[in-house]
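Read-outs throughout are calculated quantities, based only on the coordinates presented, and are distinct from any laboratory measurement. All values reported here derive from a predicted model rather than from experimental measurement. Cβ atoms are built from the backbone, for glycine too; each structure is taken alone.
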Structure P
Amino acid sequence: MKLSLENIAHLKICLYPDPVLSKVAKSIEVITPEIVALANKMVDLMHEAKGIGLAAPQVGVSLRLFVINPSGEEGEDIILINPKLDNFEGQSEIEEGCLSIPGIHCDVKRSASCVVRAQDVAGAIFEIDCEALLSHVVQHENDHLDGILIIDKLSTLQKMKHRKAIKELERDF
């Protein structure tokens, strides 16, 4: 999709099994006014859906950009462009959901901590040391940029438990 201010205004959250969700997103070469508008629209959509994170592929745009707000507090939104994660340590398991896969919540094992480096909308590089919930949110959203969904991480037992809900999403698509 060619980004324009007009089509950004009409973006909505894509649902599984939309093919855009399984694609590896492309790096953002230049931060244009359209990229800034996209990021701001994603923040709005995340809040409207009462989520704590949203990746660009979830709104049909296959670019390496996600927004997060683990606290849910106004003014604590973080926009991450071309994020890179490293320094993974430990392991923790937290129940996760996904705005693109409504009705499915499952325990997901991830690194207990990590570091994310990204650009903000002005192009400045910043770094965040992530622990606990923040670490899970950053890893979850970064997975979206690599075409990975929480249902890809389900155990066989969890897949059986959520089989009906997954089939309904597939049927409704």
Structure Q
Amino acid sequence: MQFNASLDRTATAITIGVTILLVGVNVFVSVLTVTQAEAPAWIVVFPLLVTVATVAGCYLYRPLGYVVERDRLVIKRPIGDVVIQKQEIRNAFMVDKAGLGWVFRTFGNGGVFGWTGRFSSSKLGSMTWYATRRSHYLVIETSSRKILLTPDDPNMLSFVTKRLLAK
């Protein structure tokens, strides 16, 4: 069963805002460089490369959706799918913002095309996020880690429970 993972308004606003900010910095640096005849070329090229790498990386690692199959859970991404086998999954449950507690990004993306990477929650501990919204938090506990997903349809939990947690 396929479940969509669309961006919410917050992720859309962050994506647009960060992209405009990065483009603005590049335009500003380019204009400054043109006025300085002796400025080295890397002053223009470096910020441009950082901008392209940042936006492209966030775009390629964003979750497109989730697929619950008979024997595995697949997190669809442009750069490559993340596959979690049925035998790895120990538990699955929905949690709200209060159930997460304070959340800190330890190594990841904080809103451009979603929230991806490593995060730490004061109530649930260390987690890997493949999220596109700030609602419908579905936590998948495996034998080695916790994974947070945000499907558009919160009924994904019942499919995970029936197909991947049933003995």
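Here are some notes:
- Structure with the greatest value (metric FRET efficiency 1/(1 + (r/R0)^6) of positions 111 and 159 (r between Cβ atoms, R0 = 25 Å, to 0.05), set P, Q): P
- Structures compared: P, Q; top value of percent of Cα pairs over 18 Å apart, for residues 71-134 alone, i.e. the largest, recorded for P.
- helix-only ellipticity at 222 nm (-39500 (n - 2.57) for each DSSP H run of 4 or more, over all residues; to 500) from the coordinates reads -8500; which among P, Q: P
- Answer label among P, Q for the case where P(r) over Cα pairs in 5 Å bins from 0, in percent, calculated from the coordinates, equals 1, 9, 16, 19, 16, 12, 8, 6, 5, 4, 3, 1, 1, 0, 0: Q
- With mean count of other Cβ atoms within 10 Å over residues 39-46 derived as 19.4, matching label from P, Q: P
- Structures P, Q were shown, and mean count of other Cβ atoms within 10 Å over residues 47-54 at 18.1 was computed from P.
- Structure from which 2.7 was derived, distance in nm of label points 7 Å out along Cα→Cβ at positions 63 and 151, options P, Q: P
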